[in-house]
Each structure stands twice: as structure tokens, then as C-alpha cells.
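Dropping the structures in below, format is C-alpha cells.
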Structure I
Amino acid sequence: MPSELRKIVHIDMDAFYASVEQRDDPSLQAKPVVVAWRGSRSVVCAASYEARKFGVRSAMPAVRAERLCPDAVFVPPDFTRYRAVSKLVREIFLRHTDLVEPLSLDEAYLDVTHPKTDFSSGTAIAKAIREQIADKTKLTASAGVAPNKFLAKIASDWRKPNGLFVIRPHEVEAFLAPLPVSKIPGVGKVMDAKLQTLAIHTCADLRRHDLHELERRFGRYGRRLAELAMGIDEREVNPDQPVQSISSEDTFEHDVTLDDTEPMIRSLAAKTWAATRKTDRVGRTIVLKLKTADFHILTRSLTPPTPPQSAEQFAEIAVSLRDRVALPERTRYRLVGVGMSNFRDAEEISAQPALF
């Protein structure tokens, strides 16, 4: 842990885009709202909590969301409005600290170890921020308070929506012990299944497991898992870091051929595309990452003359990048990732109006 215990707050607006739509159109309140264009080319940008009850989630293809919730009200995204609300929320953050690290339009980390205000604790600051957001925007936000970023992010999700949860330094060990490893960032379904084969189900199980075996099986991420299970995360809050890249990756349950990677690439492309809609910057370069069965990593990228203008176009480019892989056909792959990089401010991109 750092020599000085930090006070970190993670703020996450509740169903942000959908909540803005429900606020601005009273007829949408208490209805299942899906922020997305209809059609096979669209992915879900956000879903209200009423829609989430039917299994609708961000990054899901819009056609699937429509099947899950036939009565959903589809609303096309209006990023100009969302950015305006996000700016108001950011101004509230900056009343309390200059150490604000935005993750997207709807969430951010704040380091309030040495706040600009006279509040006596991180908990009091988080409470004040949530009240100020509600007063200024008529929207709700959830907050987590903890000694580091890892724990604060988990805490903000603990009592969603419209909740506040605090993990104090002396509570870290007891809080983490029963926590499922699936709650750790980066532990998806495949990694969770692999850990379960090692009888690792909770952070307490991770703590008891041999560190060298974790490193042997999972490389540097094995050590990272062990550290997080003990509540160790020394990452600092980096204020106003512009988005440089956004990506998603996953490990196959069994090693596959290059041809067999297409469904996963399209799924990850949808997830990444949805994440790029949550920033006010525009990505120029599409990146495909592959890891072979023997852990060799290769990447292929393309920067088209204009940025991709739909989820389908983005996915098609990502899939086409496989043509630049010159390994033997017998090669098997254990992991695939899809990313967007080379981000620029929207004003720099001549095609910006078509994007939004």
C-alpha cells in the first residue's frame, strides 16, 4: 500500500444515457428505454434499469435487445446532450479536487486525500457530490469510497442504483475474503472457469494459492490477481488523461483456428464500439490482437481515411485484419482482442457530424 493512505472516490452515473432521456421526456419514465438505433448495424449504448430486468445490456446488438424486450422504447443517442450533462458533473467534481480521472462521460475517479473543500472524510465528499449532482442535473449517481481505485470501483457498484458504499482501510481484508474472483477486473467467464479448476472461487482462495503457480499459469496477470486479492492497487488518479485507446479481449475456452475467431471478433467489436460512444474523442485506428496457443502475441491495425461510422463497419474492418496474419493454417489461437486507438478530439475529425 502507499505510504499515505489515499481516499479515492469512484462516481458512476446510473444508466446515464437512458436516465438523461427519461429526465428530458417524462413519457419515458418507468419504461424500458434502450438508447440505440434500431437495426442490425446498431449496438446498445445504454439501457434503463427497467430494460435491464429483461437482460438488455450495453454493447449488445440492438436486434437482440429487441428480442429480449419487445416493449422497449428505442431512443437514438444524442451525444451532444450527454456531453453537456457530463460537463456539468465534471464541474461538480472539480469543486472538491483537481485530481479527477474521467473514464468516460459517465464515470470518474477522484483522489480526495487532500480536498479543496472542508469536508472531513471521503464519505462526506462522496455524499455531497451525489447531492450536488442530483440538484444540478436531476439525475442520480452511485459512489464508492475506498483506499484505492480497484476497491472504489467495486464499491460504487455495490449499492447501485443511487447508492453509496464505503470500504474503510481496516475493512479491506474482511470485505475481499468472500468476494467472488469474477468481480476482479479482467476475470471474465473463461478466466473464472480456469480459476475454479484450481479451486479458486473467492479472493480468500486466491490469497492461499501459491503465487509462483499463478505466475506460471497466467503470467504477470497472475501476480496482479494475487495483489488485488490482498487489496493492493497503487495506481494513482491521473487527472485529465485523454483517451488514447479502448479495447476488449477474451480467451477462448479451447484453442481455435483463425477462421473460427470471427464470432468472437464481432462480439468484441460490438463491445468496444459501444465503449467508444462513451467518450467525446474519435478513434482513427482499428486494432486486432491475437495470442497463439504458445503465447505468441501479434497485432494488426488499419487507419482508414475516415473513422468507421457504425458498429458493423468497425467489426468488418476488425475481421478483415485477419487477412494480414501470415502464420500457418494449423496455428491455433487462445485469445483475441479488438481495439480502437489513435484518438483525436472530435473537432479535428472532418467526418465528425456523420459519426454522431
Structure II
Amino acid sequence: MLFFLAVVPAILLAATGFVSATWIHFWGFPRPGWQLVPMLLTAGFIPLTLLGTRWRSPLLRIAYAVSSVALGLLSFGLLAAAGCWIVAGVARLGGWPLNPRWPAGIFFGGALAATAYGVMNAAWIRVTRFVVPLRHLPAAWQGRTVALVTDLHLGNIRGLRFVRRLTARLKRLQPHAVFVSGDMFDGTEVDADRLVQPWMDFRAPAGVYFSSGNHEEFIDRARFLPAIARAGIRVLNNEKVVVDGLQIVGVHDAEAGDERLFREILQAAALDRGRASILLTHQPANLAVAEAAGISLQLSGHTHGGQFWPWTRAAARVHRQFVYGMNRLGGLIVLTSSGVGTWGPPLRVGTRSEIVLIRLEDAEAIPFSGPACRKSAP
């Protein structure tokens, strides 16, 4: 906790100070005190996040939204500042005259444009389609389309209107089943029953299923799970259900993160290896445990694909090929979504907010095509 309360804000202050000083050096500004505003905005993100876990108010939501966008701008601003100093250094070494406002205008203008694009891009929900071949898939599920919806992060940024828009889109897509693999909520203090109300008006023929993510577990997932269940969503509490011959297993994020406990839960589920199975768990982690248990398909989120560059590279370093898309580990197929919402800066550059539609097919008819994801026609 000390790291988040002291170290992270200090890092944000230093980074914002560097960006502000660079802007003043290259562009100039008549009022030197102005740089305190962006420094307070970015450094305030962590305190505002922690306050949001206990209190809710319109003012807090507005402050959090502004601070989170400022944090995204800071990320691009650091690149812009570095670009300015590199250009100035090259010009000085080459003995070329340079108007310092030119690099400042180009790089910082690009940072502002990238942030604006990222906000608009994150708000646009796309549909990504995959064909997933599973061995021993029951006839009732062959050719059926199911939806993976993950990482809504309902809280200070996204609320009731977002859920209404999402469920309306799902109604038009008409999936046979819907899987929500965690982070329905952002972990902030909210009226959970009100936010999930639109789900009460949505029904899928084979049901809607949920297992919790790390954000539901920041404080206590019991604050959120009852409301999700009251909305008609089946909460899978580290258990298996069988629907028309298909085994559906849900493991909450905390338990799935503990390798020993994860293994025990899957063993207790008594999976029938002669039938296809789907595992709903938040993170594409401890995959060897799921593969050893005989899971056919794991549906996850959490990574957000990194949301925006350069964090997309960092996420890929952590999660490797499982950061996004459809990949295989032995007999296990792992499908990771970049999520339909965002955490922190509501930006996406190089990734997209998505509903994933999955057409399930018999593996004997359509074999797995390799490590790359196989997308169906739009």
C-alpha cells in the first residue's frame, strides 16, 4: 500500500515535471506556475482511485475521469518530450539552426492527437469473430456462436449507459451463450444493482455465466456477486455446470492465481475428458494447470492488450503470445480478449474494445490452424 500511496505518485510527479519542463523550455509559457496543474492531475490518480473504493460522488467521478485522461496524455507526453530533446541534440551536434517551437509543436501536438484518438477509439465497441474447433463437442453446440465479454470496469468512467449499449448490441448479435470472465466492476464504490439492471432484460438461450476478476477482489467480491446473480447471470463459484453436454467451469481470479488451489478446484470438478469443456477464468495464467486438467478451451481477459502503446509491448512481455487472441498450449486452446472496457486512462491505441463472438465447431471438421488466431467472416 505504501508503494501506491507514496512511490507511484512521486514517480508520476517527476514524470509530469519533466514533461512540463520540456514544454516550457521548447515552447515557453508566460505563467510558470501552470505546470502544477498537470502534476496534481496525474499524481492524484492513485489517491482518487483509493478514495473511489470507499466513497462515490459526481465530483469524485469527474476528478477521476480528468485525472485518468491526464495520465494517458502523460504517457504520450513522455515520448514527445524525449523526441524534443533528441531533435535538439541532433541539431546541436550537426550545427543546424533550430526553432525550438517546431519540435515542441510537432511532438506535443502528436501526443495530444494520440490521446484524443485513444479516447474515441476506446469508446467504439467492435465485434471480433473466431472459429474455435473443440474435440468431443456435443452436437447441441456444434455451429453455435457464443460471446466472450470481459473487463467492463463499471465504476467512475463507465456506467449504466455503457451497460445498456453493450446489452443492446448483444441482443442484436443473438449469441447462444455469453461468458463474462471478470472485472464486471472496477472495484470502486457503486450501486451494483443499478449498474447490472440492463442484464435483466437480456437472455441467451444457454445462459450468461460469470467468474470474478482481480478488480472485484480488490476489497471483497461479495460486494458485487449477489447483484450479478440477481441480474440473472449465473455466477460460477469455482464450480462446474453441464449445459447440453458441454462442461462449463468457472474459477474466480484469486483462486486461479494460486496454482495449488487452482489445481484442487479443477480436480474437484471431475472433468470428463471425453466431453468438451470451457473454463472461464480472468487471467491467461497458470495455463499448464488448466491443460493438465483436460480443459478444452479457456476464456480470459485481464490483459487489455496493454490498451495503448507502449504498454502494449509491456503486456506482451508479461503474457507472451497469450496476451491476445487464440493460441494453444498442448491440448488447451486459450482465447484472450482485450476487453470491452478500460482501466485507468480510457484510451486505446493499437488495441480495441471488443465483444468476441466464437463459433464453436467440431475439431474433426475444422482442425486448429496453429498458434495464430483464426477469425471467421464478418
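Bear in mind these aren't lab numbers, they're just calculated from the coordinates by the rules spelled out. If you're wondering where the values come from, they're calculated on a predicted model, not measured in any experiment. Cβ atoms are built from the backbone, for glycine too; each structure is taken alone.
Once relative contact order in percent (Cα under 8 Å, 6 or more apart) is evaluated on every structure in I, II, the highest one turns out to be II.
Consider the structures I, II: one of them gives 8.1 for mean projected area of the Cα convex hull in nm², for residues 75-186 alone as calculated from the coordinates. Say which. Comparing all candidates, it corresponds to I.
Identify the structure, out of I, II, from whose coordinates mean count of other Cβ atoms within 10 Å over residues 43-50 was calculated to give 19.2. Answer by label: II. Quick check: 1.5 is what I get for distance in nm of label points 7 Å out along Cα→Cβ at positions 275 and 291, calculated from one of I, II. Which structure matches? Derived from the structure labelled I.
For which of I, II does helix-only ellipticity at 222 nm (-39500 (n - 2.57) for each DSSP H run of 4 or more, over all residues; to 500), calculated from the coordinates, equal -12500?
On the way: I: -10500; II: -12500.
This figure was derived from II.
Given 4.5 as the derived value for distance in nm of label points 7 Å out along Cα→Cβ at positions 131 and 267, which of the supplied structures I, II does it correspond to? It must be structure I, since only it matches.
Among the shown structures I, II, from which was the value 27, 51, 19, 2 of P(r) over Cα pairs in 20 Å bins from 0, in percent calculated? Going through each structure in turn, the value belongs to II.
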